[in-house]
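Multiple structures follow.
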Structure I
Amino acid sequence: MRDNQSDVFDLFSEIYANAAQEETSLQQYLLACREDKSMYASAPERMVEAIGEPDLVDTSKDERLGRIFSNRTLKIYP
């Protein structure tokens, strides 16, 4: 029983340490922004990046899909 409690405490400590915020200088932040554009992306931009880029499907090339979607181009997300 005691071993199980220490495992839970160790797991919580590890998760807390990983989630702790890190302070950086302005110069370090700007250099990181140069390499990773998601550092200053808005919430919708981060969501689109997480979901992935859409595949475009031209429904005018398929007779059945063209009738359903009025020959529009659809964005299909993976």
Structure II
Amino acid sequence: MDYCYSAACGTYDPLETHAGWRNGDISLAGGFAILFDGEEESAAYRNMMIIAHIDDGHLDLVKQFPADMKFTVEAA
């Protein structure tokens, strides 16, 4: 399960990609995705560039996001 959006801009580096994700990862892989479930089956997904991670304790909040949202990702 995830939320996928088009990415307005960003730097995608194929050298920083791998297969699969951990629940809570935020990735650029053809778009911007918040990956909050499905880690066990994710190895089949290639070219995942993980740019951030949401703490496990907040994943229940992520699952309640509305379908239409605007995200801003900034370096901490």
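Each value in this text was obtained by applying a stated rule to the coordinates, not by laboratory testing. Because the structure is a prediction, the values reported are computed rather than measured. Cβ atoms are built from the backbone, for glycine too; each structure is taken alone.
With volume of the Cα convex hull per residue in Å³ as the yardstick, tell me which of I, II scores highest. Don't skip to the answer; put the middle values down first.
Values: I: 183; II: 95.
Max of volume of the Cα convex hull per residue in Å³: I.
A value of 2.9 was computed for distance in nm of label points 7 Å out along Cα→Cβ at positions 12 and 28; which of I, II is the source structure?
Of the options listed, only I reproduces it.
A value of -500 was computed for helix-only ellipticity at 222 nm (-39500 (n - 2.57) for each DSSP H run of 4 or more, over all residues; to 500); which of I, II is the source structure?
II
For structures I, II, calculate mean count of other Cβ atoms within 10 Å over residues 36-43 and state which one comes out highest.
Once mean count of other Cβ atoms within 10 Å over residues 36-43 is tallied for I, II, the winner is II.
So relative contact order in percent (Cα under 8 Å, 6 or more apart), computed for just one structure, reads 32; which one of I, II is that? Working shown, then result.
Values: I: 20; II: 32.
It was calculated from structure II.
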